[in-house]
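Each in structure tokens, the structures are laid out below.
We did not get these values from a lab; they are worked out from the coordinates using the rules stated. Since the structure is predicted, the reported quantities are computational estimates derived from the model, not experimental observations. Cβ atoms are built from the backbone, for glycine too; each structure is taken alone.
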Structure 1
Amino acid sequence: MRLFITLFLIQAFSISAQVTLPRPSPKATVSQTIGITDISITYSRPGVKGREIWGKLVPYNEVWRAGANEATTITFSDSVTVEGTKLPAGTYSLHIIPTTTEWTIILNKDSKPWGPYSYKQENEVVRIKTKPQASDLQERLLFTFDELTDNSCRLVMQWEKIRIAFKIEVEAQSMTLAKARTAISWAPMMQAANYCLENNVNLEEAMRWIDVSIMLTENYWNCRVKAQLLAKAGKTADAVKMMDKAMEYSKGMQSPPFDLARMQELLADWKKKK
């Protein structure tokens, strides 16, 4: 009987040990896409809770994990430039060394250090010097993306009454074009050509891509892109012929293309110029 009770208690303890309890510093992930590059940061969010943070809870002149619990990590789906330093795609741990005047932001290629005792300086890939700025009270640690452009952003950390940030840049156009060159179906080739058309870049290569797209599967979508590229090159008569072909394809589609009216207007305008 005693053996039965012992085994029952062991089993009960084993089951209870698997219960997930709420963390005092809950885990969070925030993501942002810049161009075609996904950037995400995963961290735990400690609270101020009336405590003195800087120089006390977070000591000055020591490596801090920029959060609580596990290491704070930042992941880039493509290569990026962080404050002038180029980094390959991957996941990095984010650390901060606060002082009374100037702070150091660090990215480290070891993405799993638990705390300062397991931190290895030789794995650092970026060190950024920055001056902290005063901010409104932020009770829980918060990371956000700010100052977004087509090619860059600033990653901002706010906690207590301090705010720091650093710039992340991507090469949106070159990466878009590089990925398009590896495409093998009509749709990505058409999308890459259309990207060049809309941004007025790389038009010669765009024409080659759209020709390949048409060769793979000719349809309304790639014919109307090629027509616009021809018009932009000053070949109005050829543009009219290609857009006429696009119009024919549109008649066989289950529903009218979303831009059909605009393409019809372009075609009418080109025919006036012939």
Structure 2
Amino acid sequence: MNLKKTWDFKNGISDIYVKGECQCNMLEVACVKLAPGESASFDEQDKEYAVIILGGTADVVGDGFEFKGVGKRATVFDGNASAVYIPRNKKFTLTGVTEVTIAVGKSPAKKDFEPKLVQPEDGIVKVMGKPGWTRTANFIVDERVDANLIYVGECWVEGGNWASFPPHKHDEDNMPTEGFLEEIYYFEYDKPTGFGIQKVYTADRSIDETYTVENGDWVEIPRGYHPCHVAPGYRNYYLWIMAGENRGFFMTSDPDHAWLNK
């Protein structure tokens, strides 16, 4: 089982995770890189989208909506993301205003909602964890955005720290304690040589994967615990895209490490 994929940063649309070719059933991911004036279009039935501007600025124009000049940061380390939620059955086009990099999450959709622009100032920022596993999280497409399944945020982690720690999971429907949500992580680092470690494992070790993650890497988390670590001296950014009927942080910790929450 290989849960890791790598984006090559080529111009145009790069499909990273496609249903039927990955372990997740409720999540697909594509990456987009555009030069100024270059465009890329999406038109898939019964899917909702979260379009997250990683760096640069783009116009996001579709059936019945038009958001011009989306994106206020040059890189993922220059502030909060701008994003657009796009409901099902809406063809749309992304056009570069500057050179721009974009992550596009897709989920199945049965209900219709309104397109919504999420500006950087709309994000809810929280410092989470304790010394040794501290991260700054920004909630982007969360409960404030009406959607079917998709739920999106981002984190920044300082060198030497763990994140998503103590290890937690959200792969059982046992609300309100835990909800079933698939998840995919995307990684960048503040230096080209930056790297980290991502683990994905289940209690019975039917999944037990450990990956070195670098700039442009993705790791899908269909189920299981999924802690990650950043090498000392480097700053890490990771985008998290989740999908599930219970949108939110409904999770439980690995019992072996839950004592760290006390």
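Observations
- Identity of the structure behind 19 (criterion: relative contact order in percent (Cα under 8 Å, 6 or more apart), calculated), options 1, 2: 2
- At a computed 13.0 (mean projected area of the Cα convex hull in nm²), which of 1, 2: 2
- Value 0, calculated as helix-only ellipticity at 222 nm (-39500 (n - 2.57) for each DSSP H run of 4 or more, over all residues; to 500), assigned to which of 1, 2: 2
- Label whose coordinates, when mean count of other Cβ atoms within 10 Å over residues 147-154 is calculated, return 24.0 (choices 1, 2): 2
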